[in-house]
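Alright, structures below, take your time with them.
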Structure P
Amino acid sequence: MAVRFTGDGQQPSVTLGASLEGGFTFAGWVYIVTDRNDYSTVMCLSDGSTSEWVLLQTDASGTNLRPDVSDAANGSSTALSTGTWYFVCLTFDGNVATWYSAELADPSLTTRSSTSSSAGETGIDTLQFGESIYGTEWWNGRIEGFKLWDVVLNSSEREAERAQLDPVKTSDLVGSWRLASPSDTTDYSGNGNTLSAMTGASTESGSGVPNSVASLATEQEGYRWRDDDGSESGASWLAAQDTTIEGAVGETTRLRVLLDVDGDLASSQVTLQYKRSDEPDSEFRTVTT
């Protein structure tokens, strides 16, 4: 589930323990429900005033997203479609702000545009989601799985963060907010950066991205071939356990495999594949039921 904003003043904020003027990475999932045809903000990191800030915001069209810093021209914009979930990412290295995005089904993130601050952005410790420091520039849509680091993530790290709402990279983490509902103001990083209340916001369907992707360790412990001449328990064995057999092409046989799986199997999927020993890896076939 995700938080849905339907009006100004519903958006949360938090004052961080330190300024991120030296650099940061922000990432999360966003969805435009209604095009306001006005400036609409994903996130804003400022000094608590309109003097110093870095933000990810649309232009006056309401859908053309771009990076912006307080003392420079905007980066070029890329249009987002209403009714579509996007993974967005903004990096700031102390001078240059760059943003990236991808739809859920896209194979990889695309670098969109950058803008450079002429003198840097000092004292930026006030974080806002769905609103800018100027006010009235609110996000009419849904947000989910926002996370923030005090370093610039590299390309492979940015890609990895698309797989789950919770951060994959847990070092250098400033905060992690699942945003499953307006009452979900918790900072799951453990750093205590709890968001302010989201009064008036509601809950709507999320992106479908899991909180975390389970890690499984799978080991084959044994196998045994069986004839196709009876029930699951009554068919004849063709050989002893862990013994290979030879058969005619087109002949139907059964294979029983014993797997040892360590991990969160209940929330994961295990896919079995096979190929002949003389075939390349590209010929693996998925077992279906």
Structure Q
Amino acid sequence: MSNHRGEPSTPETNSYQAILDRMGGLIESGGQEAIDSFIDERLDSLTATADSTSVNMLYPIRRGFIAPDTSVKRSFMQLPELHLNDRAVYQGLFDQIIRFRKSPGWETQSMRTLVPTAIQYTIGEYFGNHFGEAESDQANRQFYFDEDSDVVNLSQLKGKRLAVCMEKAAVAQNLLSFTGMDCRLVMSNCYLRENQEKPELHVFNVFSTDKGNWIYDPTNPRLVMAADGSVLSVGAAAYHITNEQLHDILYTKNLVRVEHQDVTVDTDGRIATTEKSERIYGGAGQSVE
């Protein structure tokens, strides 16, 4: 295994698959009472072993589950701290998996195939915004500025369309951990838009399975769009990276470049065009300029 900074190690794939198998079994035959018991059991176990260190720029990498009473801040200027203390998020994951299980084309998909998309939809449905919006960042800052208490409960952001990368990546971190994934939350400087001249602080996730290492950006998903530009659906923006690139993300200031693809479909649902762009994720050693 590794230290708290998340040094690369062999993922515990058997544990991950066992949890997915158990979740799948509960969905098939367990009923809501059994699902409730599993959620409580899993959260108790994860909370008992979670690192209690605050999540902020002083500690730009967090491995594993973030406990419900742990302070989460994306900047030192954010006065109240966020607590990831809403159990409804994990019920939401089950709800999305069940929904996909009933959707054409998804009925026979494995849990490993289905869960990343279910996590993406859980985050979007919970916060009310499935992808980045121009006004979200300023509205998010104003929300924290106007808050009188020292703690913001996660449920205060539910459905408000205020969540940005910090909240989305933190919830993604816990959902990935909930399913048994070996994952890390990363705060660093990134270039996410075409012709972006200066880097911006961004929060994203990296995870490892027996299939390799991946960058996962829950704030900026893959988009499936109609010809008029409207968004029809989203998918998990997960990019395969090498062991060397994972090391760069965790321990250096090096930049990791990935190819992002959005697609446009025609009226028959067939892919008409594929829009490719480059995204650049900075190593956690970077600081805000």
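With volume of the Cα convex hull per residue in Å³, for residues 89-240 alone as the yardstick, tell me which of P, Q scores highest. Evaluating volume of the Cα convex hull per residue in Å³, for residues 89-240 alone on every structure, the highest lands on P. Taking distance in nm of label points 7 Å out along Cα→Cβ at positions 73 and 233 as the criterion, the top-ranked structure out of P, Q is P, with the highest value. Could you tell me which structure in P, Q was used to calculate FRET efficiency 1/(1 + (r/R0)^6) of positions 105 and 137 (r between Cβ atoms, R0 = 30 Å, to 0.05) as 0.30? Structure Q accounts for this read-out. Can you spot which of P, Q the value 47, 23, 18 was calculated from, given it is Cα extents along the principal axes in Å, for residues 17-80 alone? Going label by label, the one that fits is Q.
Looking at relative contact order in percent (Cα under 8 Å, 6 or more apart) for structures P, Q, the greatest value goes to P. Computed over structures P, Q, distance in nm of label points 7 Å out along Cα→Cβ at positions 97 and 193 reaches its largest value in Q.
Assign the value -11000, calculated as helix-only ellipticity at 222 nm (-39500 (n - 2.57) for each DSSP H run of 4 or more, over all residues; to 500), to the correct structure from P, Q. Going label by label, the one that fits is Q. Given a computed value of 1.5 for distance in nm of label points 7 Å out along Cα→Cβ at positions 129 and 153, which structure among P, Q does it belong to? Structure of origin is P. Among P, Q, considering only mean projected area of the Cα convex hull in nm², which has the greatest calculated value? Of structures P, Q, the maximum of mean projected area of the Cα convex hull in nm² occurs in P.
When distance in nm of label points 7 Å out along Cα→Cβ at positions 177 and 281 is calculated for each of structures P, Q, structure P comes out greatest. Taking distance in nm of label points 7 Å out along Cα→Cβ at positions 145 and 273 as the measure, the highest value among P, Q is held by Q.
Every number here is computed from the coordinates shown, using simple stated rules; none is lab data. The structure presented is a predicted model; accordingly, all values stated were derived computationally and were not measured. Cβ atoms are built from the backbone, for glycine too; each structure is taken alone.
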